[in-house]
Structure I
Amino acid sequence: MHLNDLVSQHQHAFKQKVAQVLAEKYEMSVELVLKKHGAVIERYIQGKKYRDVERAVSTILKSQRPVVLSIRRNPCSEEVCMICERDQPNIEELRQLYGNRIVFLDVYDSSPEGTLYHIIHRSGECEKLLPLTAVIHKGEVIKYWSGRPVEVEEYQEYLDPLF
């Protein structure tokens, strides 16, 4: 699926969630909340909430080369993700193997761009755990993995046909 479509779907779902919370809080229908406050909710979503995500997505979309997006826990945080740590050498090996033929984008889950995790992860396809690594080419999410280290050969299976 195209990254722009995933972002749009996520934004729509978030808008509905905000409207639902406001409807419950003020004992209104979701429709009435959206009618009265939809523009304000939309400005929040398009501005502050997704600004950094849009910047990251723009970087990905501008690339003519395949992108390997790696979303993991910050190694300097108090909570260590052992799976993230085990996956990092595989990412480094990919960097050595492909060099500048691939764009590598590293994102920490605690950063605003970390929302990409929830945008890309579609329920049911794999477990919702860190790290999430995706191969994206010309905006299309070719393949993504989460919750496990990915072997270099598995990455190559999806990257090599792109050249």
Structure II
Amino acid sequence: MEAILYKAEIEKTFTNVRTFSYSEKKANPYDEEHINAFLDAILDFKNSLHSKAEKIYTINEKIESITWFTDLDNECLMLINDLISSAKDLRTTLIRQYVSMDYFRKKGVAKEEIKNFKNAIDELREAYQDLESVFFFLPEIPEFIETTKELSLI
């Protein structure tokens, strides 16, 4: 009696394997629609990274231009301090995004875009550090004050 049950189970398994094997032989492993969707997703990812990097570069330029401002009052310095804090927070968020792209970096996906994104993030750090130095650290150094006075006479 058990042999009959075994035979039915073996036949059922054979039918499943046979059907699946046949359908896989007929299937096109290079389904153009799926491949195009995959490639479109990569292009969207690359475009998104490019757009983010451009926004960061624009922010960097704006921050750098502020370093040339002179004769600021306490309200302006307070705003600059808030700007520096916001830029630091932004950088932290962007670094987390960059770290999450580790798999793509290792696989060489969007290699140039990821590299450019990281460069923009690094420049953001440099921009807010320069801003902080110019308005909060360097003015406390007497040599800096004297050099600034001499430069303003030129």
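Tabulated data
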item: For 0.05 (FRET efficiency 1/(1 + (r/R0)^6) of positions 2 and 106 (r between Cβ atoms, R0 = 30 Å, to 0.05), calculated) the corresponding structure among I, II; result: II
item: If helix-only ellipticity at 222 nm (-39500 (n - 2.57) for each DSSP H run of 4 or more, over all residues; to 500) is computed and equals -15500, the structure in I, II; result: I
item: Structure from which 0.80 was derived, FRET efficiency 1/(1 + (r/R0)^6) of positions 42 and 138 (r between Cβ atoms, R0 = 35 Å, to 0.05), options I, II; result: I
item: Of the structures I, II, the one that 2.1 was derived from, the read-out being distance in nm of label points 7 Å out along Cα→Cβ at positions 50 and 98; result: II
item: Read-out FRET efficiency 1/(1 + (r/R0)^6) of positions 114 and 130 (r between Cβ atoms, R0 = 25 Å, to 0.05), computed value 0.50, structure in I, II; result: II
item: At a computed 28 (relative contact order in percent (Cα under 8 Å, 6 or more apart)), which of I, II; result: I
item: Which entry (I, II) yields the derived value 17.1 for Kirkwood radius over Cα pairs in Å; result: I
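Any read-out appearing in this document is the output of simple, stated calculations on the displayed coordinates, not a laboratory observation. Predicted model only: the values in this text are computed from it and were never measured. Cβ atoms are built from the backbone, for glycine too; each structure is taken alone.
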